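Asker: Pasting the structures in now, so scroll down.
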Structure I
Amino acid sequence: MTLSEKFNKLFAWAASTECAVVLFLAVAAVAVPGTFTEDRSIYSSPLFLILLGAFALNLLLCTIKRRNSISKAVLIMHSGVLMTLAGCIATSFGYVATVNIYEGTSASRFYRWDKKEDVNLGFDLLVKKINTEFYPIPIKVGVLKGRQKDKLFVLKTGEDFEYDGYRIKAESLEPVTEHLKLVVYQGSARIGSYNTSGISDLPPGFPYTFALVAFQNPRLKRLWVDLDIISNSARIAGGTSEVNGPFQWGGLYFYNTQVEKDPSGLPYAGIQIVRDPGRPVVFAGFAVMGLGSFLSFKRRFSRKTQ
């Protein structure tokens, strides 16, 4: 067998369906353990990347070999798959880093899980504020005149009640400190606010004070963190981060993964930083595959109706 014949035989097998099946099973065999163990390092290992590259090469050779016999829709789908595989390979050059930062403080070093060590990413990350929003909380508010209890109102935060010519709105409740903020209106004019912690800007001589008598356990509606990116002591970017709504900057995604308090009661936020250079390529590949699938379906449907 000549060298040319050997090459043609190798090319024929590399572009065959049998080769595709073997490579698909090999990719699955390597990927499945990573799914159960949640070990992301498997997907950036040389073996997995070589298998993905071989799978992409097989599809490319298959497309070239059959380019005159396959439809345009299938060519588009093959292009989408190749883009997705290229994006997956590019993703392996990214990383995931995590850090816990106290509210009002910043961090300059982050734990990179691929390197298993703390590294400097070239910026400081400041957690400006940890924000919480609750569903309306059922509360009982007592109105006092001097030290005498005058009346009790049952309502929810965000609602208001009328009393002695005033309209009092239960604006917000801080469940941890159990402090309720109320805003007082006379007609349509806001005349001041009162916090059950004792802080008030109501006019001198205002005849009433208020007390939080009881409230139900609140249900959290939203949790988010205000972040700033700092470089050379200057703020260069800022935004908010949530569990499913990351703050994006410089090709990085900042996810808020948790909010907790240490034993002394100080709040801190867990931040996950993700660099994924292949993400836009993968999404573009999915879009191209979707277009190819639509065109293929349209082509077959048109044939059946003829």
Structure II
Amino acid sequence: MKHLLKMLDLSPEEIIDLLNLADQLKYERKHNIPHPHLAGKTLGMIFQKASTRTRVSFETGMTQLGGYPLFLSSNDLQIGRGEPVQDTARVLSRYLDGIMIRTFAQQEVEDLAKFGSIPVVNGLTDFCHPCQVLADLMTIREYKGSFQGLKMCYIGDGNNMANSLIVGGLKVGMEVSVACPNDYQPDPVVLDFAKNNGKFSMTTSPVEAAVNADVIFTDVWASMGQESEAEKRRIAFDGYQVNDDVIGAAHEEVMVQHCLPAHRGEEITEKVFEAHANEIFDEAENRLHAQKAVLVKVLGNHD
């Protein structure tokens, strides 16, 4: 595994391998067993989008693995002043052992990998969020034991989270249902994948999508960079809320997951959020462990 650019690039076997390693690293961390797999390695972290969980989890994870995380905001780099991404990739490849980037355009991540000579990890783009979804899958397996026979439901905007959850869920063998407004559906590339890779359904009805679901996901209605559309989206997503009606359609032991930050009262009610807070914050913690597994795979010598 050279890079982590998008879930579409990973085979089912690679996903399970990453989750197994994440479980191992989490166990070792909980039992204070050192695992300096990346001693002496430096990870450059490029942030063109601000973050809480991504920055803290990558910095902490790289440190726990014995390496050095280097925070690079777009204000610190010439890439933020118009330097071509291919030039930035070539320069950073001479200094660093790997790059994590959180940005807008997926093409920028792909170009970093194409023109650089070191591993690149996608910390988020407008197209996908593979690190989050690996943490999500890790959390589902912790709670449910396996993916076999499970149904995943996503309600809300067909955004980067929807794109990655659809791909990740289908690749590990889950049934996937999605409820989105007609004008806010997932990326056509993802929908094409979904048609031919497992049991997938899409509807405009949240309750219909949630029938017999084992895990329900949602996300904010207006993501970072879409603030100017907030009012328009609030109207479009009226009714796309994870609430008692949605939970009532799902299995009795349904999990609820949210990548955070959550806007209580919009995409999820306060009641549902707090009832499932342990699952949601386990999911947030697992960003650390899943990303450490990714870093070990792409930067280390781990088979």
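What follows draws every value from the coordinates through simple rules; no lab data is involved. Source: prediction; values computed, not measured. Cβ atoms are built from the backbone, for glycine too; each structure is taken alone.
Asker: Of the structures I, II, report the one carrying the highest value of Cα Rg over 2.2 N^0.38 Å.
Answerer: I
Asker: Still on this model: One of I, II was used to compute helix-only ellipticity at 222 nm (-39500 (n - 2.57) for each DSSP H run of 4 or more, over all residues; to 500), and the answer was -13500. Which one was it?
Answerer: For helix-only ellipticity at 222 nm (-39500 (n - 2.57) for each DSSP H run of 4 or more, over all residues; to 500), the value -13500 is produced by structure II.
Asker: Where is Cα Rg over 2.2 N^0.38 Å, for residues 133-220 alone largest, in which of I, II?
Answerer: Result for Cα Rg over 2.2 N^0.38 Å, for residues 133-220 alone over I, II: largest is I.
Asker: Here FRET efficiency 1/(1 + (r/R0)^6) of positions 117 and 173 (r between Cβ atoms, R0 = 41 Å, to 0.05) was calculated and came to 0.70; which of the structures I, II was it taken from?
Answerer: Going through each structure in turn, the value belongs to II.
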